[in-house]
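Each structure below appears as structure tokens.
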Structure P
Amino acid sequence: MALPTPAKPTRTQSYNVICTVLGTTYTLYTCPANCKAEVTMLMLNNVLGNISLTTIWNDVSTSNQVHIVGGKNLTAGDSILFTGATLVLDAGDSLTITLPGTGSCQLDGLCTVSETFRPIG
């Protein structure tokens with residue numbers, strides 16, 4: 001009789017970043033080593049002023065930078081919410097938010113991620 005395959009440890013967690021300086025790139029999430037992550041929710045909420053933003057998936061296996069949001073203009077109180085689809089990230093992949101320009105702002109970035117850890121070896 002074959003032994004059952006042990007379940008891989010999984011955790012679901014939310015991450016956030018508060019972006020306050022225009023002309024800066026912020027990292028919202030980086031997939032940990034020995035892990036695969038499923039991003040099930042991404043929310044970008046502009047709290048203050050008018051801004052333009054770009055959100056990128058940095059895929060380390062291909063060295064591609066995939067634009068999830070590119071040059072989107074948001075006024076204060078506007079938000080973008082992605083649900084109902086899953087983005088799968090491998091170890092080292094990241095999600096970044098770039099706010100061009102100068103000055104101050106407040107954009108809140110949030111994501112919910114299910115991480116599955118792979119055993120080493």
Structure Q
Amino acid sequence: MVKKNNFERYIETYIGKRISKADLNKVAVWEILGADPNCDFGGLHHRPYLGTVQGKLRDVIEYAVELPGFWQWGGGGDFKEVKIQTVSDMAQKANLLKEKADLEARLAEINKSLN
């Protein structure tokens with residue numbers, strides 16, 4: 001019997017099976033979360049933060065499955081894609097929301113005058 005490496009082991013876990021072959025080639029910024037160390041139903045549950053990296057998901061998984069804390073009692077940790085927004089994007093959104101509120105207030109005034 002050939003022993004599986006940690007990448008192969010992870011891909012066969014419940015969480016690992018969610019990842020399609022196409023996802024493995026996706027390049028993004030990924031947050032790496034370790035496995036929940038609390039195996040019972042009582043107490044606090046959390047997935048420890050193990051880092052944020054950029055790259056192809058397959059490469060990120062191959063890196064992460066070797067980190068201390070990725071594996072606990074269960075099937076290993078997880079990965080979340082991180083969406084990074086620039087300050088200018090957020091400022092533009094805030095300006096648009098203010099403009100929308102002003103227009104809605106003006107429309108309410110017009111509707112009141114028409115009634």
Structure R
Amino acid sequence: MAGISATGATVDVNDSVSVSGEVTAISGTGKTASITVKLANGNTVSVQAGDCFAPQGIGPALSENGKPFGIGSQVTIKGTVSSVSGSGSTASLAVTTKSGTTTTSIPSSSVYSPHSHK
């Protein structure tokens with residue numbers, strides 16, 4: 001099974017993808033802070049701050065490139081698809097980030113930039 005990304009590309013296991021959203025909660029500080037991100041479709045995911053790219057801001061979390069950010073910041077999470085459930089634009093993806101955090105139930109229609117590792 002394969003999903004369809006926001007750009008209409010096929011998304012499959014082992015593809016690199018990114019998904020963006022707004023930070024709604026932060027627990028801890030630095031790159032290991034746990035952050036909750038609200039995606040455009042309303043779903044939320046939790047990842048480590050160091051798994052995200054964010055513009056320089058003010059806050060306790062540090063992005064992958066060392067920039068501080070806080071609640072309300074727009075971030076981009078990058079990862080690798082570890083499983084696909086369903087097919088098409090409604091497929092549900094599990095995405096594993098650089099830190100090893102696996103987020104689930106990300107709709108394939110919310111992700112961008114698939115690049116196959118096959």
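Every number here is computed from the coordinates shown, using simple stated rules; none is lab data. Since the structure is predicted, the reported quantities are computational estimates derived from the model, not experimental observations.
Brief remarks on what is shown
- Test item: log10 I(q)/I(0) by the Debye sum over Cα atoms at q = 0.09 Å⁻¹ calculated as -0.44, pick one of P, Q, R: Q
- Structure responsible for 47, with relative contact order in percent (Cα under 8 Å, 6 or more apart) calculated and labels P, Q, R on offer: P
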